[in-house]
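K.L.:
Down below are the structures I want you to see.
Bear in mind these aren't lab numbers, they're just calculated from the coordinates by the rules spelled out. In this text the structure is predicted, and so the values were computed from the model without any measurement. Cβ atoms are built from the backbone, for glycine too; each structure is taken alone.
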Structure I
Amino acid sequence: MFGLLKKHTYSIGIDIGYDDVKLAQLGSNGHGLSLIAGNSKDRPEDIRPNSSAWQQWAIDAMHLMTAYGDFRGREIIASLPTHDVFIDHMKKPKVENRKLEDAIFSKIKQKLPFESLRDNTMMQCIPTEEDNVLVMAIERKMVNRHLAIYEEAGLSIKTIAVWPTALANCYVRFFGRRQSDLDAVVMLICIESDCTNVVVCRHKNLLLARSLGIGVKRFDDEQAVTRLVMELTACKRQFGLMYRNARIERLIFLSGRNVAKEVCATIAKQLEMPAQMGDCLTAVEVARSCRLGRNNGNREEAGKPIDRRNSDVNWTVAFGLSLS
């Protein structure tokens, strides 16, 4: 009984993209989760995404944030930029298990957005339901580059995770805690600045994942939300074709306050599904040091204070990574 009240500090979750870097570290005191430390920095406009200058900026940004952001330890769980992760779905090939990955690679190699050599490709194959497989692949040199970034920043990497797992972790820990949620199939919609990431899962078990190239930055175009709804409808249709014995019961928007509720309401209405908002930042206690921010020297450069009521940063992936 008393063991349940022990304090626990999770690893630092690093949500790295080509436009920004977000770091979050959660902790538990036995009564609930709290945000021990959290910082984010946007890429300067004069630095080109995915360039050598971007790589040096990311190293410097993470070094500053971990040095002055009240993070505990140097152990991290990091993700890879969304656009670098290739995702596909298929029926499980009818081969021996030891030949499964080779059979899957032969099916996806013509679709890969990088040189499709087996030695150049790192894959994760996740069996789902009804003999389906969710496949995630990334170019090996991209993984090596990110490992070098974390090493140069003086961080100790525990593992590299992927954004679909991080979204599922957030849902399970914050919004899927009822007994009835264990078997419910939900669609998680995480609207970022430059994309919308979608996961369909049964509690922690991934069933479908897709990244759509429409984000908040494009919502000034009145047609952008319409196109996003069409893409989400296609995801829903794809799920129905893959899983004849399952039905998506509700939508959960894991987008925080960076997306207007009116947009989420429009999407839910068009998809004709019940929906709820899932802002993970409102589900945790925020440490005083995170709320106050820094105001001297490099500490000010290391990040801005976190206002739980008015935050325009989407912390979902960083939180989910820390909880991995």
Structure II
Amino acid sequence: MIPINNSVIKKVFKKIREYQKIVVARHVGPDPDAIASTTALRDSIRLTFPEKKVVAVGLGVSKFKYYGILDKINPEEFEGCLLIVLDVPNLSRVDGIDGLNYQEIMKIDHHPAEDIKGPVDWTDETSCSTCQMIAELILKTPLKLDTKIAGNLYLGIVSDSDRFLLSYTTNKTFQIVHDLIKTSKIDFTSLYNYLYDRSLDEVRFQGYIAMNMKVTENGLGYIVIPSDIIKEYHVDLATPANLINSFNFIREVMVWTFITEDVKNKVYKVSMRSHGPIINSIASKYHGGGHKYASGARITSEEEIEQFIHDLDLLCLEYKRASISNI
């Protein structure tokens, strides 16, 4: 069993029990971990406390509809609520809370802590995913679990750890997954279709990225994806970020980034991954953040794109030089 040695988990449950109205939110441009942790926590609280009014907010993504339908709310009905934000350290990146006057905010997140602070702040950078943290919360407290909730959490863990390949997968990750499967008796192998099922358009779009990604001498792989390419391949703006881990094992690439034009919001959405250089400091410089080796950002102009690519390429060069000097 998972050792119970973290008093903050008890504080999280106590705060949930305290409020009758709860809003669960996550970051804009959600990935499976963000969506799955949000719906799983909402559904677990509803199952445990059917008298409470609990919603999960944010813009839905059709690709992730399996994880559950998100709620549209009238902010006035949730005035004085507890706001629980998941998988996001920046208040400016929380989706779906415009006009919401909450009483308190509580964060559960595995990214480095930034500006979200509340009476209870559970930040665990050693966790592979927010879904791992929500699973731990449910397994250690009276919060209830059913097969749907467990399935969502399992898929979120698998997705954010890239099938347990990434370095922040730990023995605790496997222990939580073991206890989650044992407790819920989910048929986890049947769930993979929901995570890896892809359209022919998406497969062809992945081919477009492979054919058009530029690679510098210093090992930076990058591509700027215009909005008309998104339309041409009949994919959505979340697709590049969902595909970025598929480029994980290219020998010549040390850091890789996809920069996607979002015409509606007048920004470029950036996803970044690294095999060595620490990239979250670059992400923070460009209105983003994340882990040392997996981050996101937002860029507002073509000039800023050029500077961003230059900064990443320089980071790769400095890393290579440091590696050579340590030999």
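K.L.:
Please state which of the structures I, II yields -9000 when helix-only ellipticity at 222 nm (-39500 (n - 2.57) for each DSSP H run of 4 or more, over all residues; to 500) is computed from it.
P.N.:
Working: I: -9000; II: -12000.
Of the options listed, only I reproduces it.
K.L.:
For distance in nm of label points 7 Å out along Cα→Cβ at positions 128 and 152, which of I, II scores largest? Provide the component values of the computation, followed by the final result.
P.N.:
Values: I: 3.7; II: 2.0.
Once distance in nm of label points 7 Å out along Cα→Cβ at positions 128 and 152 is tallied for I, II, the winner is I.
K.L.:
Another question, if that's okay. If you work out relative contact order in percent (Cα under 8 Å, 6 or more apart) for I, II, which one comes out largest?
P.N.:
Details: I: 22; II: 13.
Looking at the calculated values, the largest one is I.
K.L.:
Could I ask something else about it? For distance in nm of label points 7 Å out along Cα→Cβ at positions 112 and 144, find whichever of I, II sits highest and give me its label.
P.N.:
Working: I: 1.4; II: 4.1.
Ranking I, II on distance in nm of label points 7 Å out along Cα→Cβ at positions 112 and 144, first place is II.
K.L.:
Continuing with this model, one more query. Matching task: 2.8 is the computed value of distance in nm of label points 7 Å out along Cα→Cβ at positions 136 and 240. Pick the structure from I, II.
P.N.:
On the way: I: 2.8; II: 3.3.
So the calculation was done on I.
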